[in-house]
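The structures come next, written out as structure tokens.
Laboratory data are not the source of any read-out in this text; all were calculated from the coordinates shown. Every value quoted in this text rests on a predicted model; they were computed, and no experiment measured them. Cβ atoms are built from the backbone, for glycine too; each structure is taken alone.
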Structure I
Amino acid sequence: MSLARQDSAAIDWRTRIGQYWRLVRADRPIGIYLLLWPALWALWIAAAGVPPWGVLLVFVLGTALMRSAGCAINDYADRELDGRVERTAQRPLATGRISAREAVAVFIVLSLLAFALVLTLNAKTIAHSFVAVALAAVYPFTKRYTQMPQLVLGMAFGWAVPMAFTALQNQIPPVAWVLFAATVTWALVYDTMYAMVDRDDDLKVGIKSTAILFGRYDRLAIGVLQLVMLWLLWEVGQMAGRGAVYQLGLCGAAGLFVYQQWLIRGREPGRCFRAFLNNHYLGLAVFVGLFADYLLSRP
């Protein structure tokens, strides 16, 4: 092979890897954060403090892999629709730079890598991992059949919560299900904000969402869900025996919810997207409160 052809092949592979990078949204890690924070909340509560480092590493890496896998299968499901929505028109699958078969292959490979990590944990956690994969695979297709695909997304993003408890306690106590409910509610909050960005385009192409379902009552519905989430997290604190420092974290989260309501007050797509992104800091605020509360309560 000539030097010129070698250079061309190298450039082609770099371009291909770049398209895969965009397919799994590695350039936009917000989804990893939104999936990771509830997992960290659950791990700290299940361990009553810092969890074993090996388990923590499995969940951090597994979160990144499953979010990336979810993006690949989402784009596969939406490959005929993304090109008709302004925000998603340049995605690799919509433009034909990556084939549908490649996207499915990426989903399978990343899911298998995540499963390999789970195999280092106990049998009950391994069994629950199949639910996680099923939810990740089903979610993208629900946008055609239900007005609340965000509910399925919340279940997919929150399934790390019961898995964290099975990994550390080999059981799923009531506090885990309350935390799971809080995580699902949170997904309804932030993904409705996300759907508000695309509402006009989604109506044209037939994609369903809570933003469309709530209509002109979208801000009110989001506000009610925000209050429900804060109440559920407060209940989690009571059940886990957390104190004032944890409650301060919840106060910080409440303040961020107020800020998000201010951002979406005019329903401008750019501001709605900023409100969606702000949820990363909300997850961080809750975690910092939880982390500090356990740290300061140590004898």
Structure II
Amino acid sequence: MNRGPEIRVSSLREHTSWRTRLLLYARLVRLDRPIGILLLLWPTLWALWIAGAGNPPWSVVLIFLLGVVLMRSAGCAINDFADRHFDGQVARTRHRPLAVGQIRPQEAVVVFLGLSLLAFSLVLLLNRLTVLMSVVAVSLAALYPFTKRYTHLPQLVLGAAFGWAVPMAFTAIQGTVPAVGWLLFVATVTWALIYDTEYAMVDRDDDLLIGVKSSAILFGRYDRLVIAGLQFAFVLMLLWIGRMADLGNYYLLGLAGAAAMSLRQQFLIRRREPQAYFKAFLNNNVLGMLIFLGLLLHYLTL
């Protein structure tokens, strides 16, 4: 009795032109919404510039830039595969290609594997330790979407997945991960917990209905207070990193800008409105950019 709609969707898939299919794949991996690429990019650049003392090898920078795009895109594909039975019930995600049947689940898995293999082929141009660490990066990217069923802190797993580029940047340039590299990794995970909690707040009502777990649900009415505490810890860690790496006034100026963006996010979410949560999430792009600009100016003026 319900076969009619399924046949129509299948027929549409079979008669879709290759150009349309490419556009659907681009939507699957969120190339039309590059905010995730940028949020992964900024800590990668922080790490590359600190590890390279302001002069990282440009070949390594290019490999990491391409890797950021490929791995974030692969993460989106596997995320939509994992959430294919939930996305149709959430207002923000109900029009995703996999949720409406424009792309098959198997196709999303193939896209994930293909992009991951491309990223891995780039890492093969780096040293052996970085190659070994890239296996952790792929594992974290694949694991994250499924943790929403079992823990209220999938954002920590996302933070580890996004932040793993930091120790990889240090091994690629220095052959090891010094203490400042691990501290920057912890700071990046903390930052991801902040912005992905703000992102999860947009879907909190829908997630409660369908049984998906998140830090936004876990923190409940204390969400703003917990985010404020995390923001304070994040800024303190970045100050500590500045001391460890002998970063000067330009870095501190960029960090002051980042602290100001954190205050703006608190202002945006004060009334707990979904659109304001999303604006606060997007504001993190400026925050990450200001920190990098501070680093860049510091090294350019030495």
Where does the value 142 come from, among I, II, when volume of the Cα convex hull per residue in Å³ is the thing being computed? I
Read-out distance in nm of label points 7 Å out along Cα→Cβ at positions 34 and 74, computed value 2.1, structure in I, II: II
